[in-house]
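Below, each structure is written out as structure tokens.
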Structure P
């Protein structure tokens, strides 16, 4: 029995019928030079194939080549008309909430309301790089979330956070809805999941997290949502998945391991966190993540984006 046939037998439903499927734009390259022309090409391709949304990350001080998320998604918005646009995650404590609120309100308006803004704490090194005090990062993060939402909701906002305060301030363009884009949180530790359940509109697990770790986090998040009086069945749960699809599984694994070695400096993490192999085998692993609770997947090829996006649409049943 072929790998594809086996997956189909175990999961008669198409992957695209079980979860919303996003795809990562080519925006982070392990090696230079980067193929910048592929950003718009893949955006148009993904929209034509029926993917739900396009995703980028924020890695300003990365050792790899990485585009700024606002710039990359603005370019993608300009060459598409329907597909969603998301970032996971903006390291909120290193930005002033005024800039974040204004930038993402503008992108949401220019794209016709297609934006999801993922935000996270980041690491201590991020704060040091930007000259931000490393004390009380969680308080700074939550104050920032409060400020962004207030700036979106009010003509003139006053925020009295402990580390972020605004007095009678407005931004140049507010969301027409008065609510703004959905705010998704990252983070895998129990405290992060509790914050996501209380304050976020959705949650995304990182691509570096393992599949077993994801399943455990989903269980914790579900309990936290129930404790917060929120319905887990209507709350978006997402997982970024680094992957390589190839009819030659050894070649797929080598490509994935090489990417993890260069970007994360941990080749052995590749098959813990990522997926590599024949189309049917990759589909099976993605179904397992949906079985574990994912309602949305960000499929993140580690190279050959145009070719991989086409293969992913095929194995997911988008065409």
Structure Q
């Protein structure tokens, strides 16, 4: 008898996750599947579950898989899944929330430190034969204020790191019921006005698209550092570039972008005060296992009800 199918929108899954799916056939969509690729595979295999790593899963894919019961995110962000379409079809959407929290929080702090300490610029200068000890001044983070937008598992872990470094932590999240004692709740206007650095840790929604734009960036302290390890759509990219070049923003550390992969002609590539990484904040060997196991367990929990 043919096993029911799990479709993975990627080219692999952690062995520990695969062990949980031994009663299912696992089909991979490849390294960078398009929506059409995913629809075709759904039509061919009629999966009972989809584990989403890359690409988008929309209504067409769901309609191509009448056996589909659950869509499980390999990670926490579900903005690449059409949740209203899933709800209308009785398909449950679940996420491995918190599985990559440590990885993303560490990466966000790495980007903040790289900006504050001019790590990339100084490395380039030294490789060019320069020794800037007598002229360079970095930004000291102790005693500075960092504003966090989003206080989920990632935001709260970042807050712990910042607090341990002696930073004042402001946090904005209308959905957070409990906030640690070292985080001061703040509205967005206070975040803009009082933060020396701002780090984004919220999901992308229709309401917060381009949250950081020309208006909000102009309301920030001059010389603010911007860090985004969440979703690229939270930032108006031309406005950020202008704010960096104009000096309103000291520097930015970005791990996510409006269009991914980033195009070869993107203007960020020519701005040395914007530090870039290819959406790898949650990509560590440990997080890969935790996200895979979490995604598999969450899907099986729905199927086994």
| field | Top of P, Q by Kirkwood radius over Cα pairs in Å, for residues 66-217 alone, largest first | value | Q
| For semi-axes √(5λ) of the Cα gyration tensor in Å, for residues 114-193 alone computed as 24, 17, 11, the structure of P, Q it came from | P
| Entry that produces 19.3, 67 once Rg and Dmax of the Cα atoms in Å is calculated, selected from P, Q | P
| query | Which structure, out of P, Q, was helix-only ellipticity at 222 nm (-39500 (n - 2.57) for each DSSP H run of 4 or more, over all residues; to 500) calculated from, if the result is -13500? | reply | P
| note | For mean count of other Cβ atoms within 10 Å over residues 202-209, structure among P, Q ranking highest is P
| With mean count of other Cβ atoms within 10 Å over residues 130-137 derived as 9.0, matching label from P, Q | Q
| Upon calculation of distance in nm of label points 7 Å out along Cα→Cβ at positions 242 and 266 from the atomic coordinates, which of the structures P, Q produces 2.0? | Q
| Taking distance in nm of label points 7 Å out along Cα→Cβ at positions 50 and 146 for each of P, Q, which is largest? | P
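Read the figures in this text as sums done on the coordinates, not as results from a lab. Keep in mind that what you see is a predicted model, and the values were worked out from it rather than measured. Cβ atoms are built from the backbone, for glycine too; each structure is taken alone.
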